[in-house]
Structure 1
Amino acid sequence: MGNFHKQQGDRVVIAKNADQRNADPLILTNANPLIASPYKNKHWSRLRQPRTVNLCPALAIALVILVLATSGPTFSRPNPSPGLQISIAGVTATLEKQIRAYIGDSSLHDVDDLPVYLNELESKINGSLQAVGFYHPTIELNTEDRYSTTLIKIDIKTGQPVRVRTLDIKLSGPASTNSEFLEQIAEVPLSNGDIFNHEKYEQTKSLLISNARNLGYFTANFTRAQVLVTKKEKRAEVYLHFDTGERYNISTVNYKSTLFPKDFLQRWQPFTGVVPYRTSYVRRLTKNLQNSGYFKYVRVTPQLEKSVDNQVPLLVELESSAENVISLGAGFATDSGPRVKGNWLRPHHNQHGHVLEASTSISRLRQHLSTGYRIPHKRHPETGNYSFDLGVLNHRTEDTLSQLRTFDLSDHRQLKSGWHRDTFLRWENERFKVGEDKNRINLLLPGISFSRTQSTGGLYPRNGSFLSFKLLAGNRKLLSDIDLIRATASAKHVRSWRDKHFLITRAELGGVHSNHYDRVPTSHRFFAGGDASVRGFAFQSISPVNANNESVGGRYLTTASVEYNYTIREHWALAAFIDTGRAYTNASDPYRVGIGFGLRWLSPVGPLRVDVGYGVSEDNPTARLHLSIGPQL
């Protein structure tokens, strides 16, 4: 059975039968009958009365034939549909919005339907006002004919609202002593003394039902859900008596997949054994399997129809991803020119969940090729993996050359704090050239790094931050040709306000220490300048130089940037920035400063940045164009 509304003199009873175990939340509707109202319209008679014209018989017959010839098979037409305009006065903007939502589309098929339309209109206005607690409105409707448009003027006096004077919420069943459930329902939308609002009443009911079922009280229901409104006293009595029923446990998890054995899939569960049901368990299991990369479809559902003695099994339906995943991409930046990249992934190399991967990236200055093998953690595969990586990197600028070969053993973990931690052992063989000096070196570098990204999400976060720290070291007693310690830290922050204003700040620090700095390879020295560093300067042009004025890299790095973006229209923004920084060996080396302006386009693959920078710290600064594309954080 559904809701019923019963008028008892001055009292309106809004209720639903007690058995609501599997029912949707009730929707309260208007309980008052339609009340006819006098309508004032000084043009009404002219609008409704047809005009009479005397014609001679021959002319009348001719006109009838002409009408029949032009009308085809239709022998009569209704009166044309007049345009309607509705104005509402006497209420707040919020209440007007509520009323117009109830009224819906203002349309009228025939002027003859106007009296019926007005009756329906008044009924809808009454319903919209009662929904927010106004049971004593005075509604006056006037119509005014304006050429082909009928204007309906609505003047409303809401009167005093009905307030909640009794709020009787009673809990029974095991959840009535469950501290987690009680904490979740501690703040109900309705309170004593509030204006009675039907939506808040429904929200209170939904709060009880949803939180109970989220914790596995699947038979929870209302034994009484009733509102008594005494209009004369402007009083509402709310009665919500709620029986939670027994809590269900998760008994077993059944996987529909032939790709992996059950014991491997169970490693992604956020629980073990028989545990009390929680919707959060279902969500986390779904998310873990989706993020694993093995599946393109994941669905986890409780099988209530198969529950026995309050024990419910979960069904996990899985559809595997493609056996080979290939992606290709292209880009452009003024630092490196056009570039192409490709990636090949074999996400389920075997039944143990091992992953094969290969990637390549080619540009004018940089060519990179790498292959990797991933093994998920045994206890918590959703938070990390072990990896083995081989890489080849060639990087050339006007003054430097690096031909680097690498092998990495890494342990990747996501910590509970949200930080990502990588511990690694890295072997490097690098043939390099700095200015006129050439060398080859071997390094064995253990290291650790931490990084964290927090944002509002998406490619265009309105607020967010990125932090990164990395430390690595090598020693001649541990198979390195030189002693070396290198540390870096970087940060970026995005903040927005009033929808149009964005402030983007970033900073980077770095330092390297070695007993043979002249043998420190190019890849471990520091350079500044370029699209992502100090704009207004060429890529890696900020650096100590040798006697031939060739860049040789510095021991230390310091850069900072402040950028302001102003949105001029959807997906477009103007930018102004100031960058500063230096890559240096001596503390007396000067900072370089670049300022400029730019344009931002929020493309489907990330912001496209077009900047014009000026190196104002130089004697004769010239404009330099910078183009880049990629995520903000």
Structure 2
Amino acid sequence: MQTASSSSDITSSLRESRNFKPPAEFVKRAHLKSMAQYRKLYAESIRNPDKFWGKAAAELEWMKPWTKVCDWKEPHAKWFVGGKTNMSVNCIDRHAHGWRRNKVALIWEGEPGDEPHISRARNIPYASLLRQTCQFANVLKQFGVKKGDRVIIYMPMIPEAVFAMLACTRIGAVHSIVFGGFSSEAIKDRILDCGAEVVITADGGYRRGAVIELKKNVDAALAHCPGVRHVLVVKRTEQPVHMVPGRDHWWHEVQQNASYECPPEPMNSEDPLFILYTSGSTGKPKGIYHTTAGFMLGCQMTTKYVFDAKEDDVYWCTADIGWVTGHSYSIYGALLNGLTTVLYEGAPNHPAPDRFWQIIDKFGVTIFYTAPTAIRAFIKWGEQHVLKHSLKTLRLLGSVGEPINPEAWIWYHKVVGKGRCPIVDTWWQTETGTIMISPLPGVTPTRPGTATLPFFGVDAAVVNKEGKEQPRNVGGLLVIRKPWPSMLRGIWGDPDRYRKQYWSEVKGCYFTGDGARRDKDGYFWIMGRIDDVVNVAGHRLGTMEVESALVGHKMVAEAAVVARPDDLKGQALVAFVTLKGGQVPSNDLKDQLRAHVGKEIGAHAKPDDVRFTDALPKTRSGKIMRRLLREVATGGEIRGDMTTLEDFSTLARLRHDEE
């Protein structure tokens, strides 16, 4: 009989021996230059976190000093108790009132980049960012928005979206950004859950050459949200929209006479900063909320050290601000460090598959942070699109969103980074707020597929259900054993769900929901969601390892592996595989792929079924929706929330192939 302890063991057979030391030229300029420096600071952050974080927080601007660094009563943390500060002051004022006033804060490019009158491509210096933020903050105050009120932002990736979120932080309103690709149903659910009375949107936005009708979606949502008093609308695409008198207002009209000066609201360290709803779950939406000071410090510190941020960097995180990566690293982390950050409105393959590389060369991007799903798409489209561009300004690459397959890591390193750019493969979550496990680029020898070592103050461990640490190279549950400044403070309006979901699985620990193992060097290998662990003939396998083996085949661009019931083995593996351009599916190739997995991992990991598909169902943030693939594989009914699915035709084609 299997015990509770052993049931948390996960078989890990995939091994990776390729190592990449930080390039000597990079190390010369790096903030941290040696593993000894990292280990010293990390030990201090774990042994004496109050002293470590107190010293770090002193680099930010405070309106009132704190009296206590951390007050921890599981599962509730309060950081910098008694302190008062303001996010917009730290992101903008301290730069705009100093020598950075004329430094470009935002470089923005609209998707129709070949039509300047539409794209309105522009550079926004810190001084201008302050004026625009204050002006819109005064508009919000004019419409009755005050400290603690919730404001929904549903916009394309345009500068006004940044002005809106920073304006909320300036007056103490709590922003909740809804990704611009979501449906009216998703908007409605979020408005009702957080009780927002003001919505900020645009007439539309551009995506792959088409106009996304944002205002139309808001109107449909508000038919069920009588509590919304005002809707502020940016004129972006200029298609006709319905404006409800008294409720709907054009941004450019209401802002005309607003003052450029708005005193910042002193915010208590634990005042809520934003609510962000996680995707893919059924039932009531889950609003993760973060507070002001701890989140701010986490963004500032991780951006500085993980990306080795320098004054002359042009930084581009490709995430939309509707996702936590967009919050933490497209906007807040970059601005807190006084960087120049790039915003791009549209798709990576519009009007051609080289749009990202064109943008990197055009603006001289030095730091590029994107998702493995995007990297695998680049591989599928072909390296010729990358090689058309020099990319000579790049000095650092990053990966975020899910574990990156080793072969995709190698492609990213060779083709995009030209072999000279370190890669920071980062692990973190909406709930953690900021990066938790990652290489430091001037310090950490990297290995394809591993996020390597924890960031300062992060007491990460791989344990069994009793909380006992697993031996090296034995998979288990990934947990965090100490509080950290940027951690979530709860689920909006649902404290019981917060405690049950994150603090009940392993006593005394935050349970991440992920499986992981540590190798002989202590590096963390994320093995995917525990929900995606399968039991095949007595082996508990993380499907991510099987996916990595498949992507390691020269003909495969992307793969997702799920399980279906099997009378003999308990569960059987079903692999959904997307091939690189020009490759043709065949039964012979299926046999090759099964044999390849057997060689890389072992016979027990061979997929029982390989199904070729031109695309995988993904959320709009780029994560593969394995839940839907499981339902396709078992022939069951597609259930649950699908509002986050980017392309419904992908799912329809999969079901048709199955039939």
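Read the figures in this text as sums done on the coordinates, not as results from a lab. Predicted, not measured: the structure shown is a model, and the values here were computed from it. Cβ atoms are built from the backbone, for glycine too; each structure is taken alone.
1, 2: which one has mean projected area of the Cα convex hull in nm², as calculated, at 27.7?
Values: 1: 46.4; 2: 27.7.
Answer by label: 2.
Using helix-only ellipticity at 222 nm (-39500 (n - 2.57) for each DSSP H run of 4 or more, over all residues; to 500) as the calculated read-out, with -8000 as its value, let me know the right label among 1, 2. Checking each candidate, the match is 2. With mean count of other Cβ atoms within 10 Å over residues 198-205 computed over the structures 1, 2, the top value is the one for 2, the highest of the group.
Out of 1, 2, which structure matches 14 when relative contact order in percent (Cα under 8 Å, 6 or more apart) is calculated?
Details: 1: 7; 2: 14.
This value belongs to structure 2.
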